[in-house]
Structure I
Amino acid sequence: MVNAEAFELGTNRSCIRELFEYGLMRAKVVGKDQVYDFSLGNPCIPAPDDVHKTIEALLQDTDSLALHGYTSAIGDYETRAAIAADLNRRFDANAQAENLFITCGAAPGLCAVLGGLSVAGGKVLALAPYFPEYKPFTQGAGLEFDYVQADVPDFQIPFDALRKALTPNVVALIVNSPNNPAGTVYTEKTLQILSELLTEKAAEFGHPIYIISDEPYRELVYGDAKVSFIPKLYKDTIVCYSYSKSLSLPGERIGYVYVPSQAADSQAVYGAVAGAARKMGHVCAPSLWQKVIARCTALRPDLQAYDRNRRALYEGLTQMGYTVAKPEGAFYLFVKAPNGDSLAFSQMAKEKDLLIVPGEGFGCAGWVRLCYCVSYDTIMGSLPIFKNLIDAL
């Protein structure tokens, strides 16, 4: 006997992962340079040199038992204090070590927050386009998942639709800016309007409506775009952060949850997050990586390669006649399928070894996602294929 829902999730990989695995298979047949794989958001720039130097220094200078032993379940105090200090320097956050819970990346952080907020009959909303795993994360926590249709083509927040979706059983709204998959950034004005709306509805319903701010791409922003620190605009915000993208460490699984002191019932929320993480077995993130992060909180990524790819792909596709959401952050491009059918268009591209993800899983049928965290040669080599596809329609 097994759990049917768990079996379904475990034996049916996401479309993103299916395409990635297909790309690995095709590379063995036709050669890696002949497969244009835009499926998976795996950073293509190396971790900063200071990360490697920090690892070497820790291995040489730190007692092995201390380096590899258990930390506190909520995370090493030095690490939490260093992160709090960085948030205070950058955002005047008034954060303390006691507000931070260290996690094995953003995904367990999101699951712990959702588990901590899980109440009978509760619902969580997302804003399309959204990361597909939000749905199983939410449902796994025992909450209902729903989403608000996207504001196309600007991909800001459709407030009329959101207002209708905000019912008394909504406990939280997941916000992801810079956005996966659209690459767009919510403006400060948009977030201020959101704060006013949620404040109004929370007063009407008689309970907080939390923003769960999913921020793995916070540092990846281009040009004049600005990523607002949402707790400064809306007090009932819980932040989930990962160093996977900012420091190119996706395989190391290190991040945190930040529960600001000003958030409603903050101590109870923090305790519930810790308890939910305990239930999942996600306590005491890797000790070595906690110590690395404690020394590397001030490091920021070099975005030149991503920016070069972003401009080349955006300009190349728009010149061909594609409709593209202008990417201001992250490393994704969201493109309208020129035939109106993202599944069919993705399949057409796949037949030419061009791997792009249909938008259905993101709550946006008719669009496809491209991850441009790839080599510049992959970008340039793919453009003739994109041209052939649009010309054939």
Structure II
Amino acid sequence: MRFVYCILGVYNPGGMERVLLNKVKWLVRHGHDVKIVTTDQQGRPPFYDFPKEVEFIDLNINYTSDNDKSPVGKTIGYLKKRRLHKSRLTNYLKKVNADFTISLYPCESGFIPDIADGSKKILELHFSKYFRLQYNRRGLLGVADKLRTRKDDALVRKFDAFIVLSEEDSLNWKYSDNISVIPNSIHSIPSNVSDLKHKRVIAVGRLDYQKGFDRLIDAWGIVMKKHPELRDWRLDIFGQGEWHDMLVGKIADLGLEDNAAINPPTNEIVEEYLKSSLLVMSSNYEGFGMVLVEAMTCGVPCVSFACPCGPRDIIEDGVNGLLVGNGDVEGLAEAMAKVMTDGELRRRMGLEARKVTERFSEEAVMKMWMDLFEGLR
């Protein structure tokens, strides 16, 4: 089978890019033809090492070049680029004769079902339904966010299949009879697990509003203030993004430089999990929460805000981790301290955490995908 995946770019070390990499590796390994179409790659190399058999095509649309414009400028620029995007993608798809064209919910999702190239059209949503509203933007952009969210119900029904990552989010799409829940998979299961003796808490993700690391740093400050016996622990956040300088400044303002740091992203994240005893996810919203599954396969318990959507599908509260009400920074600090101070609790939760491999193994998840593809042919 021939697959065309559409995504903004693959130059960032994001979760969506990593999930795409894992899926593509499996498809190529099983003899399928995969092409990845981007709009904003701008000549930058992929962050991850994709198989050499994968063909990359950048349409040179560059939506992100308008990010600094006014709301009116953004809107005008978006409409112009969207027309160009549709024209270039249509021409490309009519040449390649794909079996499946899969949008990872970037800008082509609004028009891709209308392209008559013969391929089945699939939409993957890597966020929750209401992800646009999480920013609470005001003015013209806020109005646009609400209108687009309202129109999404009609949009997703145009696709041959619509995929969400969690059972929790599937309940938000009440009128979509083409919906399926297929979670992200873990690409490789490490043979080793953390001994949970390292006095280190880890967090992983892009440094932006979604991941909420400002809330995590505030919680860390509370832990350090209320529990002086834990000051030999450290917090390491791995990621890059527009909030980097702000987060570094926040660490300094709270006097946490000795036991908290922002680290660049790494391709060896499993090694970092194995050197940690707790993962914390402080996101404002998620589509799934892949870092939770990754850490759990390494036997690391997790503490997370119960944000929409994903953590509730992965963490069994009190069994393999702890869930905290979304935005309850004091509660997050209390949950972190509870796990940090109780070695027996960490050990018990770590053993349970490892069991997620049964639900999210590559074999189990890719079987769900192949069943979907075969059913659409």
Among I, II, which structure scores highest (criterion: FRET efficiency 1/(1 + (r/R0)^6) of positions 94 and 262 (r between Cβ atoms, R0 = 41 Å, to 0.05)): I
Source structure (of I, II) for mean projected area of the Cα convex hull in nm², for residues 150-237 alone, computed value 5.7: I
Mean projected area of the Cα convex hull in nm² - structure with the largest value, from I, II: I
For 14 (relative contact order in percent (Cα under 8 Å, 6 or more apart), calculated) the corresponding structure among I, II: II
Structure (I, II) behind the derived value 12.9 of mean count of other Cβ atoms within 10 Å over residues 54-61: I
Per FRET efficiency 1/(1 + (r/R0)^6) of positions 134 and 158 (r between Cβ atoms, R0 = 30 Å, to 0.05), the highest-valued of structures I, II: I
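Taken together, the values in this text are just the output of simple stated rules run on the coordinates, not laboratory data. Here the structure is a predicted model, which is why all the values come from computation and not from measurement. Cβ atoms are built from the backbone, for glycine too; each structure is taken alone.
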